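Asker: Each structure below is given as structure tokens.
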Structure P
Amino acid sequence: MIVGRLKFVPLREIWKHEAYDFTTWLFENCDVLNEQLGLSISPVEKEKSVGPFNVDILAEDVSGRTVIIENQLNRTDHDHLGKVLTYMTNLDAKIALWISSDPRPEHVTVINYLNEVVPSDTHFYLIRLSAFRIGVSDAAPHFTIEAGPSEERSAGGDVKKEMAERDKIRYRFFEQLLPKVNKVSNIFSSVSPVGYQSWISAGAGKSGLMWSLVAMKKISRVEFFLCHSDYEVNKTRFDLLFEHKDDIEQKFGESLEWDFNPSRKQQYIKTDSPVGNLDDEDKWDIIQNDMTDRFVRLEKAIRNYIKLL
């Protein structure tokens, strides 16, 4: 058996210029970041003006909250920390992603501190960017969270314990679900279980299209998520799929929820599991099997149409 070796690739070999090359690439390939970190962020605008400054990427999450992304292809510094705080306050953003090839330990400490003291709906991430290749393959970016929000950080006493326990429960659910899904599909093969949010996502093979497996206290579902940065692209894609609604639902085997909202950039096609939800721990095996089956059927029903989007 031949096993390749993972080789580190200097970022400047891939992206010569931080603003022109890396920021442009990330704006067009935000689904890579979403997949690796379990986020659901859609880019809105590059180099958004904030007075005399420009935030690298202005984005939004699935709830429509404003997200700012600040990039560095070198070591974190005070200048970029100041920019992150400036953009957050002036754009009334709720989520900040600071991406760097080399996060300083001191800045990791700062981001952790900020997550402890800011309101519970405000989140700061410090993300390490690396790149690797195997043999002569194309270089592949790799994102890891060095510091990020934790519900128990911003809570106190019994609330901390309750939220920490909820994170553990969600983690265990997805930890059990992923092997079942990965037995029948490789779409989620590079995704890791998470506990700090109620979903895991994976790319659907084209920018702006994602699959999500959702598990909440009262709902468990599978979603096909149209999350391109351009509202019109999402609308056009949704309309095309909706034109084939009867065929898609026939292949799926039952009705789907076609969730289009003109006031929202992202759109969804959903199927809820009637078996149970995260609170029904005694039914987890049955729920996970049902979600796996729904994902497989929905992916097969939509697969050929994705090529047309």
Structure Q
Amino acid sequence: MAVSAYYAARHRHSDRDLWRARLAAGEIHRNGVPLLQEIPLTAGDRLAWHRPPWLEQAVPGDWGVVFDDGDLHVIDKPAGLPVLPAGGWLEHTALRLLEQRHAGDPAGIPRPVHRLGRFTSGLLVCARRPATRSWLSARLRESTAAGVALTSSPASAAGAAGTAGAGSDRFSCRKRYRALLVPGVLPLAPGQTLAIHTPIGRRPHPQLGAIWCAAPGSGGGALAAASTLTLLERGGDADLVEVAIASGRPHQIRIHCAALGAPLLGDPLYRPGGGADPAARPGDGGYALQAWCLELVLPSGAALMLTVPDPLGLATPLPAAAPLP
């Protein structure tokens, strides 16, 4: 078998012509020696593709710090900024930028505790101490729309946007999101709430093989998922909703809103009904989704409630951030 045929069969993202071009560029080595042309492979040959470094697309690189007590560090992540290295992103990520900006911080480097989608803006929870990151990760996994009711006597937390009254039932952790949806579809009046229980599962996708989508019915590896959606405002161009999630499925808010027939406005991937557009990918942007509120009971019993400085609204679009070069 020729080298280009071997690679094209094994790595179907590239055809034989592209592998031949990589051969000509000296990117493919056989037994440690660069190959510059096609040769037949023999048993025992060891091949290595020395992929050249990619150029990372510019991303927003500025954000505001919403809360910092020397360990817990919460930032207002801009839309368009990946959180962790993956795919075509390595240096232009929140993790790398935090490492650069806090390299000399005597308290340590705050690192993300959870993910937000690249085009999801808002509250990104970080922490400096590994033990705190582990504790926070567990609390975020507990985050539910119904809540894990805890009885406590919360105290005001410095830097918090607000706290609940003492003696009230508390959530150990609760995250709330805001989103702009295709208008006029939801069967709700402002202030009304709707529970969504559409399962989410992997379904075929021509570019990626499989992709997370709405998976109504049972079987097929579908996972139970639950969200609670509240209509906040109706507008001519968009409806503003608040969503709390009771499970952490991939792209859950985008899928659940689409499953109702009201996808996120500008979402190129998820269609009404919750299926995926075969020409789009999960990382494609164009929609407005914001992690806007976090309620958290700290180990001390204090109740911390944080909100972004500029909540997403029909008349208040998210400000643009300066891109990295």
Structure R
Amino acid sequence: MLFPDPNIGKPREKVGYFPSRRHFDRFAATYTDAMAQLPEPDHTTSVTTSFGPVRAYRFGAGAGTPLVLLSGRQASTPMWRNNLPGLMVDRPVWSLDSVGEPGASSQQRPLTGPDDQVQWIVETLQGLGLRQVHLLGVSIGGWLAVQVAVRRPEWLVATTLLDPANTFAPLSWKMIAVSLGSAVPVLPMSIRHRLLGWISGSARSSETTPEGRLISSAMRDFTIAQPVPHRPTLAELEGVRVPVLALIAGGSIVHDARRAAENAQRIPQAHVEVWPRASHAINGEYPDDIARRIAEFAH
């Protein structure tokens, strides 16, 4: 089953849900269409965790260190459409649909903070039989990757962060507006598109790509109940003992790129780069460059 036990109708607990069957069916159809544009997964499974079943897809089967993908807010595996061909050349790539986000995972318990977020990730890795992985996270997925590096570094060989949100610098007012807008179910789609367009540095976003249509559907058809992601302290960053490649988008709306880069340098084994022309949609803008840098970083 592609969607194990989806939450349809407002639940009693604070978990993500689809308000009605109509909302779920519309999202499920868009998700299925978007998945069809990706390379065929070599393996698809659902891992039982303390917070609900987590959908995991494996692409490729090379001998390199497994790469595990963590998507951004309101996003899931299809957001990696442009990245997968380059990333799966010489290593297995696992993509996880995050607990509490719209996707094929299903949240069954509230997430109360970073410890809970790290727990479902570690339980998923354990269920997949993985250890010593390379985490790749974009936006809030980058925040998740750093939380694992801070709290459970023994599971990691390295981590790559693509313009991580609320990780190295405070969120900008524009990003706060996007986050609030995505949580308002009655917001007109024209305004949603404009908010999404800020992420990619344009005046408006479109639904011309499958991942764009899926994010639009997620904003319209799914209600998130996530805790506020608290930014790591400088002491926590300085205590990270995992090699980190941080690619900061110079044109990001999420934060001040210069300040983010400076604070990222607090990580002892950090390799920090500011890509001046990149926007917060860096993973879709520079898939080949990202694959090359990860290959160089991970040897």
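What follows draws every value from the coordinates through simple rules; no lab data is involved. Keep in mind the model is a prediction, meaning the values are calculated, not measured. Cβ atoms are built from the backbone, for glycine too; each structure is taken alone.
Asker: A value of 18.8, 53 was computed for Rg and Dmax of the Cα atoms in Å, for residues 109-268 alone; which of P, Q, R is the source structure? It would help to have the intermediate numbers written out before the result.
Answerer: Details: P: 18.8, 53; Q: 17.5, 53; R: 16.4, 45.
Clearly, the read-out refers to P.
Asker: Here is a further query. Could you tell me which structure in P, Q, R was used to calculate Cα extents along the principal axes in Å as 75, 52, 37? Could the numbers behind the result be given before it?
Answerer: Values: P: 55, 53, 49; Q: 75, 52, 37; R: 48, 41, 34.
Corresponding structure: Q.
Asker: For which of the structures P, Q, R does the calculation of distance in nm of label points 7 Å out along Cα→Cβ at positions 53 and 261 return 4.5? Let's see the in-between values first.
Answerer: Numbers: P: 3.1; Q: 5.2; R: 4.5.
The structure behind it is R.
Asker: Still on this structure, I have one more. Computing distance in nm of label points 7 Å out along Cα→Cβ at positions 45 and 93 gives 2.0 for which of P, Q, R? Display every interim value, and only then the final one.
Answerer: Details: P: 1.3; Q: 3.4; R: 2.0.
The value was obtained from structure R.
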